[in-house]
Structure P
Amino acid sequence: MRVAQVIGAAVLIVVGTVWTFQGYGTLKGSFMTGSPVWFWIGLACVAAGVVVLVLAFVGSRGSAPPRT
């Protein structure tokens, strides 16, 4: 489960970064270029990816069964 969360978070961060740069106008060649809507959507995806990544590492600490 933790591996899936880390992969999902990485995808969110990478896609969000691309969308942010396209919305800002740095990456050219798309209908998203220069659109502030995609800038904010990209930032939201990056933020969500960071939250999922943090939860993947912090949340997994207490889920392990106790050793006997």
Structure Q
Amino acid sequence: MLDEESAVHKLVGPILMKVELDEAKANVNKRLEFIESEIKKLDNFIADKQSLQTELGDEVRQPI
């Protein structure tokens, strides 16, 4: 959404440092990829635990 001439700054400690727009976009894209991969990992973990819960629930409900 920014123009190529827009100033982009990065907070480093107590100061703002000017960074290139392309570098800032690449950094944001990397962070988004990381967040998406973590979400997928957690979704898979939850799905595994839910299937285990279903299996254990079925096992408990079966007559002895």
Exercise. From P, Q, which structure was mean count of other Cβ atoms within 10 Å over residues 2-9 = 13.1 calculated on?
Worked result: P
For this session: Figure out for me which of the structures P, Q the number 16.0 belongs to, where mean count of other Cβ atoms within 10 Å over residues 10-17 was derived from the coordinates.
Result: P
Exercise. Among the shown structures P, Q, from which was the value -0.57 of log10 I(q)/I(0) by the Debye sum over Cα atoms at q = 0.16 Å⁻¹ calculated?
Worked result: P
Problem set entry | Entry that produces 37 once relative contact order in percent (Cα under 8 Å, 6 or more apart) is calculated, selected from P, Q | P
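Where a number appears in this text, it was derived from the coordinates with a stated rule and is not lab data. All values derive from a computational prediction rather than experimental measurement. Cβ atoms are built from the backbone, for glycine too; each structure is taken alone.
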